[in-house]
Structure I
């Protein structure tokens, strides 16, 4: 897989992920010089080419650097739960039910990593996979957070419930999310852009919760809704606004 962008490749070099090769535009730049130095420290091969050659390889314009990486290596549910345990924190997971837009997926992963979510769960079918666009939109955040791909979301939800995790499906017209207690082990379910949360996933969730809506449009973009929900959990767990 080819990924491009200064921020993405910087994060790749700061992670344990394998990089097969980096190709850098033959021009002077503080950011590109930093990437070349970091690659040298990790013994990653760097090839210098001119701008036209780079854009031909990448099949489009770049920020002056691309990297060749192996297929994305997914984590397991146990990896995410172990991460929470190692950090001495209550598990906090986000379940994505059929997110198909790679820009939304990347944006959600970026938010989750920034908020300290322990893992993002995606289904194997009828959903976006990890692509170069997801890498770029996440600004490289996906190399720092467990991404778990599962065959069956409802079965995974039941496994989480057996581990003591409460499942909250986010959908309009239900109990206010601000009236929930997320200081317990928590998983937030975000539905697809068009269809929302599937019936079975909703039925297997412990509660269906909503964001307050005051305008005439009755829904938010999936990544925006995810960001608000995730940071409500952060707010509660950090003690802000609690008596």
Structure II
């Protein structure tokens, strides 16, 4: 009896080119925040900005797998979050109790570590505590962002698994956000009467929602690249508060 060799093949892991992914995340984040501060009339900039957060989340997953010391990694994130809070308030008009995205990323790292190490059963209670903290405090992307990192970690070994998880998550994530299909020239009369497009049962239309456009980050996570980009690890920790201060200064001047 011949066994199908494909059944025994190891799954193909997603893209681990963290330097390239981090660079794209930083650039799209800057476009997003510049759109918020200076160009609110150009929603396409917010769409581009949806690429950033999933890439940062995937970077946390990769970092948790390759770091030599998760405690130092967590400490750097904590310090970055604390340092970034005031620039976050200045640059994007937030209050002191509205925490920046680095706190969310820190909770995501702690969830993954709790699942990896399983301290006294922390693989179970760790995610619950971190999700509860993200829900209790007002932080950028909140508990949904922490949940995304949990799901990414669970799907880290397979491109198909990661893709399936992320598509479903984007559909859920975008369900409560605005329709952006008009930005792509896709009017409400496209395919009239078709369940593929028309309301209220349109399938494709559900992908064209603002937060659901995070799906644009998926090819970058799946397609293997080898950019050979190299720069100091500390650099991306100062880019976040730095670009927020820059936006604040430009806003004050102009």
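Worth a mention:
- Among I, II, structure where mean count of other Cβ atoms within 10 Å over residues 128-135 as derived comes to 19.6: I
- Origin of the value 0.55, where FRET efficiency 1/(1 + (r/R0)^6) of positions 24 and 80 (r between Cβ atoms, R0 = 35 Å, to 0.05) was derived from one of I, II: I
- If Cα extents along the principal axes in Å is computed and equals 57, 42, 37, the structure in I, II: I
- Among I, II, structure where helix-only ellipticity at 222 nm (-39500 (n - 2.57) for each DSSP H run of 4 or more, over all residues; to 500) as derived comes to -19500: II
- If you line up I, II by distance in nm of label points 7 Å out along Cα→Cβ at positions 112 and 232, the top spot, with the largest value, goes to II.
- For mean count of other Cβ atoms within 10 Å over residues 16-23 computed as 18.8, the structure of I, II it came from: II
- Which of I, II yields 23.5 [mean count of other Cβ atoms within 10 Å over residues 56-63, calculated]: II
- When mean count of other Cβ atoms within 10 Å over residues 64-71 is calculated for each of the structures I, II, the largest result comes from I.
- When relative contact order in percent (Cα under 8 Å, 6 or more apart) is computed across structures I, II, the figure 20 traces back to I.
Read-outs: derived from the displayed coordinates by stated rules, not from any lab. Being a predicted model, the structure only gives us computed values, none of them experimental. Cβ atoms are built from the backbone, for glycine too; each structure is taken alone.
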